[in-house]
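Take a look at the structures below.
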Structure I
Amino acid sequence: MFACIHASTGDSLREFAYGFSPMVEEIGRGTVVIDVEGCELLFGSPYQLANEVVRRAETAVNVAIAANPDAAIHAATHLKGITFVSPGEELTCLGNFPIDQLDYSLVNVEKKIADQILETLRLWGIRTFADFAALPITGVSERLGQEGIKLQQLAAGKTERHLQVKQPPPVFANSIELDHALTELEPLSFIFARLLHQLCAALNAYALATNELSVSLQLDNQTTHERKLSLPHPMRDHKVFLKLLLLDTEMHPPAAAVKSVSIACEPVKPRVLQNGLFVPLAPAPDKLELTLARLAKLVGEQNVGSPELLDTHRPDAFSMKRFTLQRRAKRQSAICDGPCLGFRRYRPPLKAIVEAGQGLLTQISAWGKQRSVYGKVVALAGPWRTTGDWWRDDRWARDEWDVALERQGHQTLYRIYRELATENWFVEGNYD
């Protein structure tokens, strides 16, 4: 059974109709249809439901109940008060309606075609719904086509369709107010688990995932503790989210007791991977993320990530950032256009003894635990002086050379430098 609610004032009835059934179709601003199947447990018979709708309504409304939603719409739109249309008796209620009151939009018939069909019916002397329903179906099909058949079934109250329920936009956020403020992580973890389980259930229902979690904690000192977890790829496993959130809370604890918890996420499409048959499997992304989170807790967030070179001439200057996989629009065929040299850096650099004559470097000797460098200088380029960060305690200043050393008939290209503060020489590495 279906109930149609119509308000002559044109007020929106959608929110009002949700108080009686979750299956609501909004026909216009002042007309809604609800599926009352199963509502008898709350409101009794359909007629009792109609009386309850009229009683709760703030303005005058018309209510019609029928086995067909389109029949209920016509009855509620053109009849006052409460109307009950028995199954199979639709024409008893609708038969005297003028043919001009036929709402052709309910059966998806275009206005131009509907106007032509209604004009033809008037020429035939058809004036009411009952007259139209009495015409032979074969003749209507031959002269008015399939659109005519749809309109005839609509006039007879025999259309069959489901309600076009408008789903509310999904909200991927949950919050909870606590009766007592929490000061320990263990009871707070149960709150996190409950909210994350609901959040992941909503993501699964819409076949979505998330790569960002936003957590907001209202504290007992009237402040807000907010944290944002950025994930390397979309996930929707509440167990992984819980472990990551607990590790983050341990590293960044709130300043006071927690009174309420809110968790929201940004939904994205899940990541789909197709592994090759002969390609070794990579670590599971969720397990890798948990491992990185545990390492960050042990050694500090600033010491875990991907190294990024800094825009400076300072030797070995880099910073740590969170690793993100960048997709290239076009794969490059070569790293550089011309011939390139690889540089093998010695860590730590080898302390060297340099012999010079007439202002030029002539002999270099350096030894370390794993390698030794010595030979006669046959070619050199430099020096190049680099300095910087003079305002810091770890400022640097040094002169650099590129030298070619000959040993046993073979030549190797090295980079050496001299620290200006200590006057010590070092071999920094060799070119390949």
Structure II
Amino acid sequence: MKKKNILTLVIVLLLILAGYFLTSIAFPKNINRYPALVILFLLDYYVWGLFKKKVFTYSRLLKLTTAFVYWLPMLLLLVSTLVLVFVPGNQWNPMARNLIYGSIFSFYIAKFFIAVILGLTDLVRLIEKLSKMFQNRKKSESEKVDNPVTRRKFLENFALLTGGLVVSSMFLGMFKWVHDFTTKRVIISIPDLPDTFSNYRIVQISDLHLGTWSHTNPMEKAVAEINNLNADLIVFTGDLVNYTTDEAYRFKDILTALKAPDGVIAILGNHDYGDYVNWPSAGEKQKNMEDLYQFYHQIGWKLLRNDNVIIEKGSDKIAVIGVENWSQNTRFPRIGSIIKAQKGIGKVSAKILLSHDPSHWEAVVLKEHQDIQLTLSGHTHGFQFGIEIPGIKWSPAQYIYKQWAGLYENESGRQKLYVNRGLGSIGYPGRIGILPEITIFELKS
């Protein structure tokens, strides 16, 4: 290794150590984020070698511009992390927050793909060198001939092209596809459903995550599309907000306009409980929950917290059962109770369960509640990324959730689960391949 490279490596390591000690002293509560920053910095440093090689033979202006743009995501990440110490993220302007974190996320995903390609290239070169070293062979004359475009150059160019395509797609996902609402029409056959409820129409929406929306206009468009479906009932399967109730206030009038003859029924999702905020006291956290309950009352949505609603047509009845969050993953709230929610139901022809997390279906519903014919869930967002075309349905979500998007049923076909892909977004404020969803169900006997 050259002396210059060794010196650079030593300086980098010293800077990392110095950064750790300074962070632990000045911001001890944020020290757990430091390893992630270091990993991203090392990723940046590794990929920077390619960019430096490509542009540092050109003009000084191009060099400076490239360096600034390349390191800007890291600068934004450091500055925003520092600002978060003094100003919580939920107090930021939504549009600015989405632009900053969406851009950071997009560029680092692109750099990750570039690093993977470069890493594989370097690994192959290392293996080849070691192989020749151990075999004590010299390069053949054919290997010494320089091709117009060597394999290394080809892969470097391929890495840059891949990174460009990735970051372009990420920005399209943020500014175009994030509000490209798609309506999915699903016919649901329910055994023993009375004829009076045949053709009964239910719209499901889920995971609004109102804190992520930069503007209210797209929500107005979504509400108009939902109302135009002329459903008998609208259900919302949780995650109204990201962190705190006040994220919902600017949407109050818009959500109040959502109407159906049998009303709008809602449940809570894991984000609605305020568990992702460091509250000064338990009392303030409880106040946030009380504000959320009051908000639902103000917009006219019926919030079910381990409770039910009976819908009648003549002498026939169906029950909509709404439970609080229950997840097989113990890091999410597990306070939903179907037993408690079914109290007072009496004799009904069909039971529809609203449960935010789809893992509830296989873990509890199928085993203990065979009389529930249809479960409606959300939570997964379809990972906001994937491929859904005829013959192909794939998303990273499938490696986390067995039921992650669309319709599922048990072996007998008598119990069904539908997982809505969500209308909003969180984390990455965009969507690629998995579009925001409005679902209209038509019940059949």
Problem - Origin of the derived value 4.5 (distance in nm of label points 7 Å out along Cα→Cβ at positions 60 and 180; candidates I, II) - result: II
Practice task
Identify the structure, out of I, II, from whose coordinates mean count of other Cβ atoms within 10 Å over residues 68-75 was calculated to give 14.4.
Solution key: II
Completion exercise
Note: relative contact order in percent (Cα under 8 Å, 6 or more apart) at 18, derived from one of structures I, II, originates from structure II
Practice task
Could you tell me which structure in I, II was used to calculate Cα Rg over 2.2 N^0.38 Å as 1.79?
Solution key: I
Completion exercise
Candidates I, II; distance in nm of label points 7 Å out along Cα→Cβ at positions 252 and 420 computed = 2.3; producing structure is II
Problem - At a computed -14000 (helix-only ellipticity at 222 nm (-39500 (n - 2.57) for each DSSP H run of 4 or more, over all residues; to 500)), which of I, II - result: II
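Bear in mind that the values in this text are calculations on the coordinates, not laboratory data. Since the model is a prediction, treat every value here as computed from it, not as a measurement. Cβ atoms are built from the backbone, for glycine too; each structure is taken alone.
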